[in-house]
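So, here come the structures, one by one.
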Structure I
Amino acid sequence: MSVQCKICPRGCELSEGEAGNCRARKNVNGKVTLTTYGFPCAVHVDPVEKKPMFHFLPGSKSFSIATAGCNLHCRNCQNWEISQAKPEDVPAYELPPDKVVEKALEYKCRSIAYTYTDPVIFYEYAMDSSIKAREKGLKNILVTAGYINQKPLKEICKFTDGANIDLKAFSDKFYRDVCKATLKPVLDALVTSKECGVEVEVTNLVLPTLNDSESDFKSLVKWVKENMGAETPLHFSRFYPNYLMKNLPPTPGETLLKAREIAKSEGLKHVYIGNISSPDGENTFCPSCGKLLIKRTGYSIDTNEIKNGACPQCFSKIYGVWQ
């Protein structure tokens, strides 16, 4: 008996014993089953800034987990050893949801991040862990490419506090050529997550010659501002040659500075540069009075002046989760 997986836009039709495009979801006795449930292949304690989440409990630790597999196949993937692998070919830990929460508390983390590959494909595991985390006062973060159907997204957003969602390019052709996916479901996921009250931050990995023109940046920035709001944090991240894209050079620093300049000129209030050192590309400023609020060095917080979610100088509210 064949069944259809309804988690993501691929809608894989699976015969008995067949795994879906993501390799983690399989037809077992006529039911779509997550074969990696409770068996993450990556478990780490990270600074929340590494996600990157810059407006979410700065300076705190996030217990971070992932299972093998992914429903995208990005040619530049930095975690391809686990994202593009079959679950049975990757070593894993036994860590059911209650143990995930137990470990997060043990390591004094304030949140759990579902990350590294994509929580979309280990949805039930992420959902059950999120529910148990909420019961214990922990917050939940999705780090995702956002390639998910609306119904399951709205359900998990009920238990999600923050999300960093990749907007890989404002181009359907890019998504088809580089990721083997499509753009619209990602745009829908971005808007829906924000509407559901999730603190959303957006990451755009800048690939030389593929999504790094001035028009690429302007299109993406204008869409974010018009559809998600000017307060939405946007991270332009440096690409390093990896996986099937070792032919491209690392993103020049001046390209990232140009992207940031364009985003700020279009009215975005919080624009960051990642994977590269820059004078103030990682710092948070008050969009109203310009005061330096959070000074960062890499993943470390040097100073944090935000008081009760606001600028201490002009008292403007700053978008984010601060306590």
Structure II
Amino acid sequence: MSSSSTEARKDEHIRINLEEDVSFGDVTTGLESYRFEHKALPELDLDEVDTTTVFFGHEFAFPLLMGSMTGGTPLSGSINRTLARVAQEVGIGMGLGSTRALLERPAVIESYKVRDIAPDVFLAANLGAVQLNYGYTVDDCRRLVDLTQANALYLHLNPLQEALQPEGDTRFSGLLARITQVCRTLEAPVIVKEVGWGLSAQVARQLVEAGVAALDVAGAGGTSWSQVERFRQIDVQGQEVAASFQGWGIPTAASLRQARSVAPQIPLVASGGLRTGIDIAKCIALGADLTSLAGAILRPASESTVALSGHIQLLHRQLRIAMFVVGAGSIAALKHAELVYT
């Protein structure tokens, strides 16, 4: 894979996400099946609600990390800097898109450089885990963390996406052992995530045993990357194959519950189709320690810092009010809020 084709794919992914229907169709996150028990007498003041939380030693104004989206091109660099400005302003975290392009072509470092405008935020570098089967090493992972001045490394799992890409990397055999080596050797915390089809209980257990510092379930119900790849196909059969997987995956709520059932102590990030502050609240009550959004904020992030800042403030306000009307004055209390499965 040449660096130029990797970079072109990044911009193509942005364009498709902004212009095409890349939803899961009838498959949802499952969060709509849960309802909070409303407290008409919450016994606290709205001003008392404290949404702050701590994740790997970093304080967040509320439990949100702006998810990994892009990098490696001028367009993606502009988006990353918008994300970084807002993360610094609001006091939340952000993940960089796959930094593989940075290893292939160090000159694209500018598209990942955000520390100068976001010195205090929790920042995660990002690499496709399968690249560990294609010659990338622990030293490469360390280099990515150092070059981006990140606090952690995301290793993402995307076997379905790779299988649908004409240029996909599909050698996943023996990958768990390589992930284990990175987890046990890299100085920075390693967070393993899916890209939108969810982590099962079995996979979550395997990753915990491998030594991951945290898991991001990235369940189904948000952006369907099989749909994204469908729009990239130039042959009819490739389009039909990709379209057949539109409803594939483990919905976010189910994946979150499965992961928490086998990993009661490990930090969990919930992502995959979250849209509102109420979704954030539900995920915390279902066992998440942090949440992440990508698709829902790509459009405002591509427009302006003002647009993105306004959207993030909207999410924060929705979360605070949801906590207020369930009587949860803190994120710790929200974890024990009553959720009813309808």
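FYI, it's all coordinate maths here, none of it is from the lab. What you are looking at is a predicted structure, and each value in this text was computed from that prediction instead of being measured. Cβ atoms are built from the backbone, for glycine too; each structure is taken alone.
Comparing relative contact order in percent (Cα under 8 Å, 6 or more apart) across structures I, II, the highest figure is found for II. Looking across I, II, the calculation of mean count of other Cβ atoms within 10 Å over residues 267-274 that yields 28.5 traces back to II.
Can you spot which of I, II the value -13000 was calculated from, given it is helix-only ellipticity at 222 nm (-39500 (n - 2.57) for each DSSP H run of 4 or more, over all residues; to 500)? Answer by label: II. Here the criterion is distance in nm of label points 7 Å out along Cα→Cβ at positions 123 and 251, and among I, II the highest value is seen for II.
To test your reading of the models, identify which of I, II gives 3.5 for distance in nm of label points 7 Å out along Cα→Cβ at positions 35 and 259 when calculated. Considering all the candidates, the number was obtained from I.
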